[in-house]
Structure formats: structure tokens, C-alpha cells
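Participant: Some structures to go through are shown next.
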Structure I
Amino acid sequence: MKYIAYESMDAFFAAAAEKLHVYVPVDTAEGKSSYMLWKPGTAVSKALHTTRSAKDFFFPQTENLVEFKMNGKNIEIIDPRSEYEDFAVFGVKACDVKSFEILDSVYLTDPVDSYYKARREHGLIFSMTCARPSETCFCSAFGIDAAAPAGDVVFTDTGKGYCVEAGTEKGGKFLESLGGIFTETDASEREAAQAKVRAIVDKLPLGKIGTSAFGGGKTEALFDRPEWEELSEACIACGTCTFVCPTCQCYDIKDYDTGHGIKRFRCWDSCMYSDFTKMAHGNPRLTQKERFRQRFMHKLVYYPENNNGTFGCVGCGRCLASCPISMNIVKVMKKLTEGENND
């Protein structure tokens, strides 16, 4: 098995950067972590999560779709896309890797979203085990193993360096192209590191939250529950939870008049907003309770009903850390299953 020590990671990044753009998590002045392009001297963040997930690289917050140039009655249609450059995202944790499967199920099924598809084809995921899972993590509730993330290239943190292995054929070819940067180690070192991570995850307070009350076929049982009124009362509909969520995929499409043409672009939207999916006759969800319920029913019932039982949440904990009124999916699940076993 391939191995690389912490002190040799700059050599890895330098070699990788000769072949593609490499983005790594970096600590910001605000005390948070965000992905930035690696260059010599870049200090890679040790934070568990970036504030926003790696979703941004494949489904950006804003994206130009098409432009129209008008000359009298003649309209020129312009595709603003240029050939995408190859890139890699380093340090993606198991929960965020799982989120790509959810996004793929939306954007890579017919009709395929060609913008998303192009980025997926040009991007490599360098995933990493969670050496220090947080109390806000609950990925294990959804069957995600923080110690064994998927990805094109998988890095297992041993405390002194990383065991490195290919997770896909594309990742294997990339590792082969790097030459002799790595040394060799026994697989037992990776297994020992994984065991430590799993031992931590087993002790996390939210990891065993029950999911049996949710999933496909639960709409009738949950939709009219009186708890929705109480749960939604404090929500200020800021949309923070949707913007930090790695699986939220809703967007709006707008046209912008530049004065010499029209730019059509899409931007992230939130089901928590009062104008979300607003049509000529108005909004189909008139109250905050209805919009609040829609968000969590989609994650916990509607999505799994249409996707072979896969939940629309990956337990990353970003909504727990970011919500200004401390409302989140865990509180919703616990409230709706009070009296059941939710250790």
C-alpha cells in the first residue's frame, strides 16, 4: 500500500499541480475553513469540515447558462462555456463524498445536466478519513463510514502521514502518473487508523439517532403531525441550512439585461424562502410551517421514496453548526420520534 508522510505532502501537491488544479482546505481570517487553489507555501487546514462543501466545484452557487445578443429581430445565442480544466479537490470527507451520489442521481439522470456532467468528468475527488469526528457529526446514522470514504483517491490519516489508495480507475491512473512520490507500507497501518476513527464515531452522541420512522412510504404518517407547528415557529427562513448543505440542489434561473444583451444564469435557491417555486398564481406553500416541513420531508421521506431508500441527508453536521436559532434536522428527527429509542 502507498504511504506518504505529512512532511512530504507539499511534494505531492506540487507534483499533482503540474497536471491539474488542486484545491485544498485553508483556514480563513474569520476562523473558518474554505477551499482554495494550492500553491507553494499553502498551509492545509486541519479543520474537520470546510464551511461550505465541495459541492461548489460541481454545482456552483451562480453559473452562466446562455447569452443572447439582439440586433433588431436577429437573436444570436451564445454558449458561455469554455473547455473545463482538470482539477482535484483534496480532503473531502466521507459524508461529502456521499453527497455526490445524491447530486449525481439528480443531475446525471435524463435529462442530464451537461454543465454538472462536464465538471464531474474533469474533477478528481481526493477523499480523507475523519481523524477527529465532531459531536455535530451523525453520518453513521445514514450508514456512512467516516473511516472508509469513497473517492477517486483515498487518504487514510494515520497520525503521521497517509495511506493512499485508488478508489476508482481514474484515481488509479492519476496515482500512477505521479511516479515515485510514495513509499510502501502494510495495510495493517490503514486498518489500525480506521479502527480508531470508528471507535470515536461509536461514541458520538448523535450517531445512533433512529431513522426507522422515516423513509419511503412515511408521508401519511408524518405530513400532518402537529409538531411541525412548534418546530417551525423559531425558524427565520434565512436559508443558511440550505446553503451549507452538501446535498441541497435547488436553483432558480434568472435573466439579466446587460444593456447590450441578455445573460441567463442559475443560482442556488432555498425551499425556506417565501418566493421559492413562486408561480403566476402565487406560492404553493404560503406559510413558514409548510416551507419548513417541505425541507425536512424531502430529506427524510420524499427523496428516499424515489431513490431506493437513500436519505437526502449525509449527517455532515453543518446545519447544526450554522443555524442562527439552533434548529436542525437532528432536532426535527428527535421531536418526531419522541418516545422511541434515540440514544
Structure II
Amino acid sequence: MILTDIKSLSIEALEEGLAKMGEPKFRAKQIFLWLHQKNIENFDEMMNIPKNLREKLKEIYYISHSAIEKKLISCYDSTVKYLFSFNDGECVEAVLMSYHHGYSACISTQAGCKMGCTFCATGQGGFRRNLTAGEMISQLQTIESDSGVRISNVVLMGMGEPLDNYDNVISFLRLASCESGMNIGMRHITLSTCGLVDKIRKLAKLKLQITLSVSLHAPNDRIRERTMPVNKRFGVDELLSACRDYCKITGRRVTFEYAMISGVNDSPACAEELAKRLRGMLCHVNLIPVNEVEMTGYKKSGKKSLNDFCSYLNSNGVPATVRRTLGADINASCGQLRGKYTKA
């Protein structure tokens, strides 16, 4: 029998499951608190749950948890990078970052990735499987337990494409923001996507108050197709149309991630074209020096190119900033630690 990750279930879903067992619904809240506030890893730790019910639960469910396989701490800014393993031994990465407003955690939604972006280390390792909502929650719980800090902001920008694991990610968003759980407000959660237009439109209908972050990385199809295979399915015009509609439906600003690659997408002509495409949209552009990942051959843009690109966007009505690089000495960007671990 295939067991279900009980940490992925809402209180309502737990109530339904208990009702089918002939158990009282009030037990659902108790179980939920053990899983999401006490972070227990074994059913026998649920001291206020009768033993016979604990035994029933073991026959149907398992409790997902993430174990720390490797941990790196930056000497520059105290950024912490984690390599986690799950119940089945699959590994993903997560990062804890300190900002003036609190602590942010960047977590993974898939083990590996199908999207194949050529500048990304995760894509080079291939796709393994989707993560459950409980496994996403577990990353946050383990980070908080290990670091002793309260996570105030969450970024779904680790390994994987969140919208390719749509149902589990939506479950995670509802669990993470639940008052009886980690109680992280939706406005403090960012979901990053490479641009799955159909899922962006589906997400917009939910009118969640999360921040949508779109990996754009190019002003046109010709350049974007060189680095992002997804563009052959959803071109830049179609993607930006979906983003405009997302803004109108949700009232939320869209963030565009733009990895600056020397000689590829960092020219003045690219800045001009990008400004024309984005002008008038409720958006913000994050300019990021590309990670110089082994085997890609890509080099990050120089400081002058970054600053000139940023200045042009701002002076032409498109808010933009150069994102601060954190954890540079520990390869804090996604996929690099897991790749080295799996090769070892």
C-alpha cells in the first residue's frame, strides 16, 4: 500500500480522513498542531492521540521530514545553504538569507527540474520527482529548528519549476499561511516561474496575495530561446500578456528576474527593447549577475553593464534594481551543491 504524506493535508482533509476511520473530527486539529507546530517525526510522539488511532494512522500515512545532509555557511554574509534528504533519500537544496526585515528561506518544489534552462545548474541534473506540500513545509521547519530563527519570508525559487508541480504548491501555500501552522502570510511568499502561461492564468483566478516572480532573462524570443527552452512553447508576447492579466486580476505587482549574461542579453539595445515591452505594466525588474556555472560557459555582466542597464530601465519608466548577491562563497544558487553531492 502506498502511504500518503499526512503533513500535506489540511485540517479539513484530516477531518475527512478521520471520519472515514470512524474517529472524531476534533482529533484533526490536534494532529495538525503536532505536525505543523511541534514538527514531530513519529506518530508515537503525539501524546494526546490514543494509541489505537496512532496505529491506524501508521497504516495509511507517513510523516515527511527533511534531514540535513550538508550545510554551508557564508563567511561574507551568514547566508546558509542546506542540502536536505527526504524519506526516500531524494535530495534538494534550500537557502536561509538574512535581511534587514527578517529571515527569508528559499526552498525547492521539485527534486531536479524539467525546464532545461541552459544557465541553471539544477536543469543539468535532470528531473527526479515532484515534492509533496509536506516536504516543502519540512524544509522550512528544519531550517527554523537548525538555525533557531523565525522565517518571515518564503521564496519558491529553489530547485524545480513551482507551476509544474501546481497542485502540491497550492497546497503548500495554504498550509504555510494557515494560522494553526507556520502562519506565514501570503504577502510574504514569492512564487517563481520560468513562464508556464497556462498555469499563470490558472493561478491568477485564485487571487492569492503572493508575489509572482517571472524568470524573463531576455527581451525577445530570439535571445530567450537560446537560454530557456520553455520559450518555444510560450513566447515572450504570450508570457507578458498573461502577466498583464495577472496584475489586473490580482492587483499584485509582478517581478521579472533578469539574469545578466555578458554578450548575450546585456546590451543597450536589449535594455531599450525590454523597457518598451514592460513600460506601463505594474512590475519590477530584478537584475542579477548570472551564476557562472561549470559547463555553461556563461560569464556574468560587468558592473558597468549592470548599472547602465538598470539606469536605462528606471529612466524609461520601468522600476529596476540590481539584486544583492548573497552566499557567493558557498555557491548559494540552486543545483550546485546537490550536483556535487550526487557525484560523490
Structure III
Amino acid sequence: MFEFSVVSGAVIRDLLKSQPRLALQSVQAAYLAHHQGLTVNPDSYFLRFADESANRIIALPASLAGDIKVAGIKWISSFPSNIQSGIPRASAALILNDQQTGYPFACLEASLLSAARTAASAVLGAYWCNRQSRRAKRLSFIGAGIIARNIFETFIADGWHFDRVGVHDTYRDYSVAFQQQILQTSDLPAFIDTQLEEALEADIVVFATNGSTPYVRADWRFEPHQVVLHISLRDLAPETILASENIFDDVEHCLKASTSPHLAEQLSGNREFVSGTLAELILGELKLPDDRARIFSPFGMGILDLALGKALYDQAVQNGTAVRIQNFFGETRRW
């Protein structure tokens, strides 16, 4: 009961690299548990700063029951100006708690974990929205940051095949850096899509930006064969959302905070544009028509961090790379 361990980012990196499909398996298990009512996933809590409106630290508490028994919280910061100093925008820690006693038993460095679970969510959505096929002629990324990189790596780890990869970012240096990484780590031809419209025409379109309001023009319509991974949630005009099939990880979470789907609900006055959830699609409870594009908009729930974090913690304990902190708890007896 009173053991407490730390799992470093270096250990997390090595575990994720050695088991590239672990994040996919953990995220799918979390989605299915959520569908079965075995989770608690409150709204995220935002700590903002009056003099630095762009900066924030977010708390994501959650709990999982069933096969994965763990509670906990991810504490993740987003300081965009970090990138001007050449360091990542986000940093994070994950605390795991025992469900029976409430005692915390582990702290994991969680920036890599968080990126991995986000990427796994995107690639799972792509697979099920792409009619359970890991093949597409064109893949494009709009936004060339760390999340885009992780999504690409997860596509490759999951055995996907593409004829062409396009990269579009408002900062050309980011596009070039991402393009070079794709060329160096795969045998895929990678191109810079200088125009946004060029990137929007791909068979699978990935939005991984920090945009806070829609910028794709309101009359844009995706073709029926296209799959859109709307990871950043605020890129598309509500009119584009309403003209497509829309799949979510959790409807209530996604339809708030001025996300594009939330704007679509406000514009239409209803939720008839909601097709269903990814879990329903996985279980065969949702059938999608073939005459409209499919947009997957995942909110990114704390249960995903817990599921993957618990799996990584178990592996680190098993292979001896979790660092046990002696006497972490000052008192272990009530009297």
C-alpha cells in the first residue's frame, strides 16, 4: 500500500519505442470501458494566468474500473512561447492512485505519454473511419508540431501505407523540419503543401494545430471518400461539420468550449449532425453511410492517460526501471 515509484520520461520513451502498439491497445481499451460505463471522466480544469493569457495548466482527473482499475490525474501545461526557446510547448506529470485506498502509488513523466495517447486516438479513428483499412493514397498534416510527428510515427508503427505525405504549416520552417523527419525515418515521399487547399484534398487529413477559431472557409466541403482527423477541434467552420458524418470519443465533452462541433450545435440548434462515438463504430453498433466525409473529433479524455499510464507503470515495475521512493509517506499508521 505504501510503495511509491517514479517513472521517468526516458523510461517512458524506451517503453513506447519497444512496444509501438501499446498505446493503441490501451486507448481502445479505455474507449470501450467508457462505452460500458466503467469510467469517471469529469471536465478538465484550467489554471490560467491574468498576465499571460496564452499560458495554461490543465488538470484532467479520471477513474477506470473493469479490467483497468486505477484513478488519477494528469497535470499538463501549455506555454506556447517555449517553442521560441527551442523547447516543447507542453510538459506534464501523471499521478496514479489506488482505487481501494486512494493512496497515490506512482508519478510518471507524462508529456511523451500524452502525445502517444493522442496519436493513438487519431490513428484508431482513422482505421475505423477508413473502413478498417490501413491504406490511403494521400495523407496530409495541417500543423507540423510534436503531435503531428507522433501521429505520423503511430501510423507507421500500425502498418499503414501511403503513396504521398503532405505537410502544411503557417511557419514554413516547421513544415521543412517535419518533411525532413518523414524522409529520414520512412521511405515515403513527403511534400510541403504550400496552400491550405492542397492539404485539404488528401484522403486522410490530420488537423494538429493550436488554432482557437475556425480558419478553413465555411463553404469548404470534404469529399465522401475523405477521412478527417480533427484533433485540434477548432479548425473547421460549423457549416463543414454539418455537411459531414461526425464521430466523437465522447459527445458531451466535444460539444462545449467553442469547439467546431459545439459551434455546429449552436448554428443548427440540434445534435442531428452527431453520428455517434468511436466505441460504437468499433463494436459495430454504428453504421456510417458512404455518401459523406467522415470527421473524427476526439476531445482527449483523462481516461486515455490513465489506461496507458497504468500499462507503462506495470511494465516499468516488471523490468525494474521504476524508481521506488523510500519513505515517501511520512505516516503509515493512524495511531
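Bear in mind these aren't lab numbers, they're just calculated from the coordinates by the rules spelled out. Because the structure is a prediction, the values reported are computed rather than measured. Cβ atoms are built from the backbone, for glycine too; each structure is taken alone.
Participant: On distance in nm of label points 7 Å out along Cα→Cβ at positions 195 and 227, which of the structures labelled I, II, III is highest?
Facilitator: Values: I: 3.8; II: 1.1; III: 2.7.
Largest calculated value belongs to I.
Participant: Suppose you compute Cα extents along the principal axes in Å for every structure in I, II, III: which one lands on 69, 45, 44?
Facilitator: III
Participant: Can you tell which of I, II, III yields 1.04 when Cα Rg over 2.2 N^0.38 Å, for residues 139-266 alone is derived from it?
Facilitator: III
Participant: Ranked by mean count of other Cβ atoms within 10 Å over residues 27-34, which of I, II, III sits at the highest value?
Facilitator: Once mean count of other Cβ atoms within 10 Å over residues 27-34 is worked out for each structure, III has the highest.
Participant: For structures I, II, III, calculate FRET efficiency 1/(1 + (r/R0)^6) of positions 43 and 75 (r between Cβ atoms, R0 = 35 Å, to 0.05) and state which one comes out highest.
Facilitator: With respect to FRET efficiency 1/(1 + (r/R0)^6) of positions 43 and 75 (r between Cβ atoms, R0 = 35 Å, to 0.05), the highest-scoring structure among I, II, III is III.
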